Structure 1
Amino acid sequence: MMTRHLLVLFLLFTSTAFGQQRPAKPLRAFLQAAPSPKGAVQYGNNPKAGHYAQAGDAKIYYEVYGKGRPFVLLHGGIYGSTYEMGRFIDSLSRTYQVIAVSTRGHGKSELGTAPLTYEQRATDVVAVLKAVTRDSAIVLGFSDGGFAGLKLASLYPERVRKLIVMGASELYPGMRKFEFTPQQGFVLDSAYMRQQLALMPQPQRLAEHFTKVADFYNHLTVDKAVLGAIRCPVLLIAGDRDEGVSVQHALNTAQLIPRSQLAIIPNAPHPAFLVNFEAVWYSIVPFLNQ
């Protein structure tokens, strides 16, 4: 039930963000108790596992689960949260120390005052890693988190052992138009938005956050200079029906990364791991075991 509601939210979000107009329907928020399994851990709002790291002008919230080699999870942007990574946390924490980061401006993480950039996203993750471990980490990022992972691996190669990127690829200004407004969010799922506002340390800055994210997405460049600088092994995963990352763009991206692998999930949209977690998971396991 939780997965179905979360999937619908993502599909509505991506159709709006990429400029395609579809009728919006009110949804139940995927963090509410009703669609969640009984007794489910509320990832992203779990005091037993939560911590903060100071990253420049903002405190970044993260949660730690399990023991072993560090494994960083980076959720999607705007409507994303640590909770969407629940099945990854459950599966990976059996053998890894999972570090689930709430991206700057999302959930309990502060927005700060500086303009949003992916260099900033990367340094935020480094601040969290420094607070937890001296070791390098395996990193998995979805969408916004995938872009952050690419930037992290290109700027801080000593910090990333392996990288898994879902729903992110090459990107150039003008390639897609990103538009985000709180009004869209409340139309899509007012309950979810109210819940996120309750988690945010500065809820009055929601509109500012949306504007900052749209601005830096519309000017973001992920090209050969970024991708070619990545030295660790990289697994790129995309649904063959991803609304923002075509199969061709995913292939182009893989060809620009020196040590890359590519997995295309059939009949899956942007959040492929919500539609077919098993296919995504069985693409990841061999990559981890290599």
Structure 2
Amino acid sequence: MKHLLKLLDLDRQEILDILDLADKLKYQTHHNIPHPILEGKTLGMIFQKASTRTRVSFETGMYQLGGYPLFLSANDLQIGRGEPVQDTARVLSRYLDGIMIRTFAQKEVEDLAAYGSIPVINGLTDFCHPCQVLADLLTIREKKDTFEGLKMCYIGDGNNMANSLIVGGLKVGMQVAAACPDDYQPDPEVMAFAKNDGNFSITNKPIEAAADADVLITDVWSSMGMEAEIEKRRIAFQGYQINDDIMAAAHTDAMVMHCLPAHRGEEITEKVFEAHASEIFDEAENRLHAQKAVMVKLMMPDAE
């Protein structure tokens, strides 16, 4: 593993290895055991999309690993003024030990990796959100002890979260059911990956997808950059909500997750959110531990 660009690039064992290391690093963090594995290393963090969890978790994680996180907004970089991404990649590779980028186009992340000579981590693109889903998988395994025999249900927009959840869930051996409106389906590349997998199903009926689910996951109806579509999406996504009816269709001990921020009353009710808040905020915390594992795997692979 040279980069983390998308979960499609990883095999099952690579995902499990990241989760195993994340478990170890989480234990050390919670027990105040120092682990300066990346001492002397510098991570450049490029943000073309704003973030709360991504910035704080990467900065904190790099600090806990003994390295230095360098925040770079689009306004700070020549890439924001028209410098080709391939030139930025080659320059930053002379200064840094790794790059995390949170941006719009997946191609920009792929180009950074292709032209640079240091590891690149996808902190989010419009296509996928691999760091979040690694944290989600870590949370599921913590709560359920295994992936075998579990059914994950995703309800909502066929967006970057749906894309990564489908890929990640299938790769670790879960059954994955998605419920998305007909006009808001997951990416064709993801659908091509999943279509021949007997563990995958997709429908436009949320209650059908939620039947006998062990894990229920949703996301906002309108993501960042979609402000002009809010009213149109509010109409299209009516009924695509995790509520009492959905919970009744799932297993009685089903867990609920949300990548946050959550719009209570839209994709999830206040009641369900608060009933499962401990799971949702464990999931948020696990961004820190999963990303620390990714950084160690990429920047100091022999240190484990």
Structure (1, 2) behind the derived value 1.1 of distance in nm of label points 7 Å out along Cα→Cβ at positions 217 and 249: 1
Origin of the derived value 6, 31, 40, 21, 1 (P(r) over Cα pairs in 10 Å bins from 0, in percent; candidates 1, 2): 1
Which of 1, 2 leads on mean count of other Cβ atoms within 10 Å over residues 129-136, largest value: 2
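Bear in mind these aren't lab numbers, they're just calculated from the coordinates by the rules spelled out. Quantities reported herein were computed from a predicted structural model and do not represent experimental measurements. Cβ atoms are built from the backbone, for glycine too; each structure is taken alone.
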